[in-house]
Structure P
């Protein structure tokens, strides 16, 4: 089972689903870390893995029909934000606000709307305390599942 990264949002969601199904790493399956979502998908295409855990965005971005014809995909039902824009904490609040404003302006622009349509990303949303609180038990389970302290 290939992953884009052990701690990517999609991997965390997939690992949670496996954990909830009482499946065990290295017993029921073996996780393999790859360099990207496309690498995880391609490991299935070339037969190095039976399954890849990824998000829908790389599937939307995948345009090669010969590759698409070699995969089948399904949704896990686990929903969470999966793409984040992260600022260095050394940046001032004003600079971060200016960056957020520019990104939201881009999202509303014709080229931004086309970008989001073509990539499968849904747009920007403020991460709330509810979002981060919901992630805490999932991260704890994921770290335990992977043997990370």
Structure Q
């Protein structure tokens, strides 16, 4: 039986094992939802922030009675690629496409991922909640959205 934690772990292992590279061929630092990371550098440099979100499960199949039915849980992976403001979105999109390729049509025994779409973003300050002090205004971003699911028996 797959849990949300296991699904998130698959995404993390796949991304960390195939870290995207910046325009200079250097691995891009990865940041994760609700984890403290190193402070952003004084000189803005590319980085990636990833969230793995689940939704409400739906009955997908009946099994041998109560406790043996198949439930399908939607999975959404949102990846934000940040690059220094003023450098254009090309580098952000190139990094984002490296990530999309990792997840597009990916399946294993834990998750099934389908589409992975790269969306141009804009000013990183657009993502900053009002009143929050953050360096994200020094960045431009684009996003990768990956959809899929994982199954549970219950």
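What follows draws every value from the coordinates through simple rules; no lab data is involved. In this text the structure is predicted, and so the values were computed from the model without any measurement. Cβ atoms are built from the backbone, for glycine too; each structure is taken alone.
Comparing Cα Rg over 2.2 N^0.38 Å, for residues 63-102 alone across P, Q, which structure shows the greatest value?
Q
Structures compared: P, Q; top value of Rg/Rh (Cα atoms, Kirkwood Rh), for residues 39-118 alone, i.e. the largest, recorded for Q. Name the one structure among P, Q that distance in nm of label points 7 Å out along Cα→Cβ at positions 71 and 127 of 3.1 was derived from. That value comes from structure Q.
Using Kirkwood radius over Cα pairs in Å as the calculated read-out, with 17.3 as its value, let me know the right label among P, Q.
P
A value of -6000 for helix-only ellipticity at 222 nm (-39500 (n - 2.57) for each DSSP H run of 4 or more, over all residues; to 500), calculated from one of P, Q, originates in structure Q.
I have 21.1 for mean count of other Cβ atoms within 10 Å over residues 95-102, calculated from one of the structures P, Q. Which structure is it?
Q
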